[in-house]
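Listed below are the structures to be examined.
Read the figures in this text as sums done on the coordinates, not as results from a lab. Treat the numbers as computed from the prediction; the structure is a model and nothing was measured. Cβ atoms are built from the backbone, for glycine too; each structure is taken alone.
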Structure 1
Amino acid sequence: MLVQKMPLPSGEWNVVQLPKEKDDTLETRWMSTTMSDMAQTIVTYDAHNADLYSLKNEDDGKGKKACTGGFSSKVLSEGRQNGYPQLTWRSLCRTASGYTALVLHKSIAGNQALYRFRRTFPAIPSRPEWLLWIKYSRAFSVCDTSQPLLHPCPADMATTES
């Protein structure tokens, strides 16, 4: 079960849950009310213990194709979070027309699902803004009520569950 702090930091956001393209995926998308910033949470069910580096490489491959002006990707952290593997990275995209986007990615491979978060900045954010979102992504967690000793849920889950 995904544990995601609400509300999102840094302003007002409109949220929509997108129709499922596949029966096993649920996407929630937030759009900033003041800018073209976007955040997404994607839960893919029945993706047992997914290989996070394969997913990163797949995302990076799509980025390299789309970002004809330049693309880079850097792992920010990897390891275990609440007993589950996690990978956090950023990608930077530049198109030939000069558009720049910075994306913060976080993926957690749970026992029953794959949990992904993306925060897309349509321009390079200020350092304080970037650090705010890094801190926010660190609070993402996956817990399991059937295995509370291995993957405990927060005590205040009613206010943090999404």
Structure 2
Amino acid sequence: MSHAELQAVGFSAPKPLEDFEYATSVSTPKPWSQGNSYFALSYKDKLVKAIVESKPITDDVYGSEGKALYSSVKSILVKKYGNPSSEFEHTGMKLYDDADEFYQCLEYSGCGGYMASFSVGGGSIQVSIEGSRRGQGNVKITYESPAFYNAKEAIEAQDAKSDSSAF
């Protein structure tokens, strides 16, 4: 999908983000009922990564609402793509180990995480719960196309070449 095609379905004009460009939207032609914001990452005028974040989850200190939404999305993805290629669903590994610190733990690096990844045609789809503070977070769905990995490799190779000529 090109920048023009993204704009035709309601995305903003692309803005630079390092070697990529990004566009945002609050809706898509086939919106997720729980979707709040959409993010499209492109490389050389081609969509390579898409992210949708759920509506904010608030007043959910034990993570019940977030876990239910995560499980619902994960179940849809399992039916469509089979079992996850990888998953991690643990909290309380560091610092925030009380049940009412669910989202705080997810925000803190190394404390825990809720994520399932599915291999799809050389790319991947991940569903995860993101924490922002006590009782608050959201569910995020990310698609990375095979072109995303190719773009990262091309950028890394270009950076390595540039770095070697810098010395």
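Here are a few things to note about the model shown:
- A value of 24, 19, 13 for semi-axes √(5λ) of the Cα gyration tensor in Å, for residues 16-103 alone, calculated from one of 1, 2, originates in structure 1.
- For the set 1, 2, ranking by FRET efficiency 1/(1 + (r/R0)^6) of positions 8 and 120 (r between Cβ atoms, R0 = 30 Å, to 0.05) places 1 highest.
- With respect to distance in nm of label points 7 Å out along Cα→Cβ at positions 48 and 112, the largest value across structures 1, 2 is given by 2.
- At a computed 0.9 (distance in nm of label points 7 Å out along Cα→Cβ at positions 128 and 144), which of 1, 2: 2
- Taking distance in nm of label points 7 Å out along Cα→Cβ at positions 32 and 56 as the criterion, the highest value among 1, 2 goes to 1.
- Given 1.04 for Cα Rg over 2.2 N^0.38 Å, calculated: source structure among 1, 2: 1
- When relative contact order in percent (Cα under 8 Å, 6 or more apart) is calculated for each of the structures 1, 2, the largest result comes from 1.
- helix-only ellipticity at 222 nm (-39500 (n - 2.57) for each DSSP H run of 4 or more, over all residues; to 500) from the coordinates reads -9500; which among 1, 2: 2
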